[in-house]
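FYI, it's all coordinate maths here, none of it is from the lab. None of the values given here were measured: they were computed from a predicted structure. Cβ atoms are built from the backbone, for glycine too; each structure is taken alone.
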Structure P
Amino acid sequence: MDYGVLFAILGAAFATVFAGIGSAKGVGSSAQAAMGVLSEDSSMFGKMLVLTLLPGTQGLYGFIVGFLIMINCGVLGGDMPTFMQGLSFLGASLAIGIGGMISGFAQGRAAVAGITMCAKDEKNFSKAMVSITLVEIYALLSFIVSLLIVISIPALKI
């Protein structure tokens with residue numbers, strides 16, 4: 001049995017699950033804070049929705065990387081990876097998996113703080129958005145690294 005596909009599938013799972021855990025925790029925390037604000041002032045729904053959704057992007061990034069791995073490892077198309085290519089897919093998944101999980105947690109905490117700030121004064125919405133979005137940069141960097149590695153692995157002759 002060639003273990004390359006096993007490692008590639010593990011990589012797809014790691015990217016999706018770990019980044020998804022970060023997003024679920026981040027969105028869950030921010031949704032709890034937003035529900036508290038909305039119980040007092042339902043007119044802030046749109047702003048609360050935006051601030052709550054921001055930590056959800058990490059899960060999307062992890063899903064994209066996982067999907068691309070499955071396309072390139074013979075599960076949804078492409079050729080079966082060699083052992084080393086499978087390990088490379090697994091390694092590539094760790095960037096968005098771990099980076100997405102940690103940034104999802106951090107972005108959720110930032111979103112809770114931004115929601116609290118907006119609850120006190122609605123004019124602080126743009127300041128909250130900027131602060132929460134700063135955390136997104138690190139999720140994007142993790143995503144880009146994983147993406148670049150994943151799309152280059154099939155061309156590697158290892």
Structure Q
Amino acid sequence: MKKIASFTVNHDVLPRGMYLSRVDGDVVTYDVRMKLPNKGDYLENAAMHTFEHLFATWVRNTEYADKVIYVGPMGCRTGFYFLVRDSVSHAQAIALVQGTLEFVAAFEGEIPGAASTRECGNVAEHDLAGAKAIAAEMLPVLAGWTPEQLVYPE
């Protein structure tokens with residue numbers, strides 16, 4: 001079978017950051033890499049789950065809500081995929097992720113979509129403090145990030 005694009009990225013040299021993963025028609029996929037691959041430090045499930053609830057909720061409540069397609073964690077637990085329509089510029093996508101990090105780092109209150117088993121498929125596994133720590137750790141990484149930095153390192 002043909003190797004998919006995300007498996008051709010050199011994970012041995014991939015630093016934390018935000019990268020343009022692929023473009024499929026009018027859908028743009030960004031790789032928001034929060035942990036160094038294969039280094040033994042991964043996103044903890046409960047914190048990652050809460051971060052995903054907050055990320056998805058925040059971006060779908062911005063002016064770009066109708067252009068957001070998907071927010072979801074990577075199976076390797078080193079980051080998230082963020083999919084938007086191509087009418088969202090790279091600079092706007094970066095700003096959305098930076099805004100997400102600020103939102104999550106400062107978030108207080110009930111986790112959106114986690115109030116009951118009706119809303120969430122694993123309501124028992126959430127960690128707001130852990131999600132806030134992920135955001136706080138990534139804020140300085142993406143501070144000043146530019147569209148020119150969206151290219152994967154060789």
Of structures P, Q, which gives 25.1 when mean count of other Cβ atoms within 10 Å over residues 19-26 is computed from the coordinates? P
helix-only ellipticity at 222 nm (-39500 (n - 2.57) for each DSSP H run of 4 or more, over all residues; to 500) derived as -10000 - corresponding label from P, Q: Q
In terms of FRET efficiency 1/(1 + (r/R0)^6) of positions 83 and 107 (r between Cβ atoms, R0 = 41 Å, to 0.05), which of structures P, Q is highest? Q
Quick check: 35 is what I get for relative contact order in percent (Cα under 8 Å, 6 or more apart), calculated from one of P, Q. Which structure matches? P
